Structure 1
Amino acid sequence: MKDIIIIGAGPAGNIVAEKTAEAGLDVLVLDWRQIIGDKLCTGIIGKECLDKFPPREEDIFHEVKSATLISPNNKTYRITRSNTQAAILNRVSYIQSFANKAKKYGAKYDLEHRVTEIKQNTDHISIKAKYKEVLKTYKCKLLIISSGFNTPLLRMVGIETHNNKSLMGSQIEVEVEKPLETQVYFGKEISPGSFGWLVPLSKSRALLGVISKEKTQENIKYFLNKLINEGKILDLNYNIKSWGIPISPINKTYKNRILITGDAAGLTKPTTGGGIYYSLLSGQLAAKTSIEAIKSNNLSENKLKEYQSAWKNIFGKEISISHYSRLFFETLNDEQIEKIISLGFEFQKELINESDFSFDWHSKVILKAFKIKKMRESLMKLVPIIPSILLKK
């Protein structure tokens, strides 16, 4: 019997495997994919994530110091910082680097194994997984579910799923006419209630994408044609890919002998849908709780709930404020978005200084917008109904 079985070899699952194997535990990772880290994602991480979980130099496509916002009326607003704010990564290689460390410490990986059954017993968890036509059975003391958004494994263990608390993302890798910097686009034709992006990978390649609560296929086609007509990208045959993104945590991320991490737990940034950093943080916290639980032979809910308390303490409030900010933004029409972007740049010096701005933590800037008296008054005239959490002093 294994000490820990982790289902899902993404950022959360791999860092749990790395840290628990390093602590001397017997660890197995199961994943249905053939290639570790092969998931639709823009691959952007912020400065804090770069510092805490540094990628290899060869995994960095592009560092970000500036970005251009394009409003619904096609006006451009440029944000520039003196230091690197984020980096665009080769996501597959970056996520594989954590798996390689886990393997070095003794963790085992069974890829192309799709879990079909999870049974909770008094003294262990039993798992059935299908590899090609072979059905295998595993046992473990503790199960970590890190298998991504809307995973059916939560239903297998009797934990609620995300229901409608999610977004849909669509993305294409495109060829660009000339080198560019990160661009963020707003407007209902591109992405109702959200935004689209054009993110450089190299001098000639970029990722074009949108996220929204609505179906995104038609929006990304409109966006693609718009940028082709503007001469920003080449008119070629592109393959559109889509994926789901949680924007709110599930209520309970633990159970007897079970922890849930990363996207499976809904631990992403609701404002942007970014999940790599919060997945890595939640994986670290789950690893700490797991090591303590295994070594003390206490795998009860009462012990494992320490994991949920830990992640709530670090980014629970951040997720809550960002979630309400997203709900607020989704109510705006293009005219209101246009005015809010203009207002933000009018108060840019007060709103976004070097110490306050963070790619990974958005709540400080969001709340500051409602604390600057003139900006608060302008926002309340523009949008009379604002969530109370954003108005707290």
Structure 2
Amino acid sequence: RHCFVVDGQDRIQPHRSKLALITHLPLQRSGGGVYAVSWQIARQLQRHFSVQVPAPLTTPIDRAARLLSRIRRRVLRLPGSFFAFSPRVLRQVAGLVSASMPADSQAAFFRSSTRWVGWRPDRPYFVHTDACFHTFFHNTFQPREFLRSDLQRIWQAEAGFLDRAEAVFFESAWGLEKARQAYALSGRNFMVARVAGGIEPPPADLRTPDGRFRLITMAKHFQQKGGDLVGVAFKLLKPAWPQLTWHILGGPPPVDISSLPDVHYEGFLRPDLPDELQKMRTLLSTADLLVHPTREDTNPLVLPEAASFGCPCVSMRAFAIPELVADGETGLLIDPPGDALAVADAIRSCLENPQRTALMRANARSRSLRYFSWDAVGDHMADVINQRLQ
């Protein structure tokens, strides 16, 4: 018996079609953006279909391939293989998918794509992803460190997997176009589903001016998302703007930042715990500016999430971020690669122009509520899935 489980509740509803949701992650709100997206996507599918969720399919480790790759890269200084998706791993994952697929499911719905490419379809399937492996790889790694033939093996397998799907839902037009170009696909079955914030927005903008100007950063990985740049910018601005404060959510900053006056490290706040969710909502409601000068990203949920509370942002003109932030209207974008001075200039601009900042605040909330809704994402995906399964 397969069922949809969320928030500890077993929910089974009769719907027109039965979908098997295949994921490698537990369905929980906490853990970072990828967890929040998986949880929200599952909830949206459940609104429209009878969703069957096998246990999360943990990707096995190919220890032999890992050892050989590390010897080549670290000892011999030669390119290694991408062992996380070795042929053996992909075969094993394909076997797990086939063994766990409910026999009566009419279609499969995959969260992400690369790890599933070895599966041989025996029914229609759909894919939801932020970016293809080619995009992820070039965001994260140096190509010279890996065997070109091994990367091409994975890219070719993923291209076929995406091309055979009934539909592939990308979180952004940026991710869609990157995949289409990298894999030389027509993209006939590609479409943009968008995203939204991970927590429900308040009924109104609750910010009450109190003489403080509160910065907020939200990131699992402080350095990766540019927290160090925010730290330098904060030090530069604080003497001239003593009302400046900074609340850090997520991964811990170094001591030289957390020990600064008016810097508050809030830790990891888990939205599936009521007290921590309320604290997160309070921090977002009182924040004046989200600062997210990220170095590595795809489609950061923190941007529409903060915007839905009325909090504009400073971020990068990179990845899918320009689809989430209207530069000069709902936030300010910095040209990559960016540096601490550029971050400081953007924050200073908001401090020096309170009327423009207030307008950006109103625009950010209005645009987020209008364009970034999980219900709209779910309705769009359901329409496409129903059409394909007719």
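Every number here is computed from the coordinates shown, using simple stated rules; none is lab data. On a predicted model such as this, the values are computed, not experimentally measured, just so you know. Cβ atoms are built from the backbone, for glycine too; each structure is taken alone.
Okay, here's what the table says:
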{"quantity": "Structure (1, 2) behind the derived value 5.6 of distance in nm of label points 7 Å out along Cα→Cβ at positions 64 and 344", "calculated": "2"}
{"quantity": "FRET efficiency 1/(1 + (r/R0)^6) of positions 144 and 224 (r between Cβ atoms, R0 = 25 Å, to 0.05) - highest-scoring structure of 1, 2", "calculated": "2"}
{"quantity": "Structure with the greatest value (metric mean count of other Cβ atoms within 10 Å over residues 88-95, set 1, 2)", "calculated": "1"}
{"quantity": "Origin of the value 63, 58, 37, where Cα extents along the principal axes in Å was derived from one of 1, 2", "calculated": "2"}
{"quantity": "Origin of the derived value -10000 (helix-only ellipticity at 222 nm (-39500 (n - 2.57) for each DSSP H run of 4 or more, over all residues; to 500); candidates 1, 2)", "calculated": "1"}
{"quantity": "Value 0.10, calculated as FRET efficiency 1/(1 + (r/R0)^6) of positions 208 and 296 (r between Cβ atoms, R0 = 35 Å, to 0.05), assigned to which of 1, 2", "calculated": "1"}
{"quantity": "Entry that produces 0.4 once distance in nm of label points 7 Å out along Cα→Cβ at positions 24 and 112 is calculated, selected from 1, 2", "calculated": "2"}
{"quantity": "At a computed 18 (relative contact order in percent (Cα under 8 Å, 6 or more apart)), which of 1, 2", "calculated": "1"}
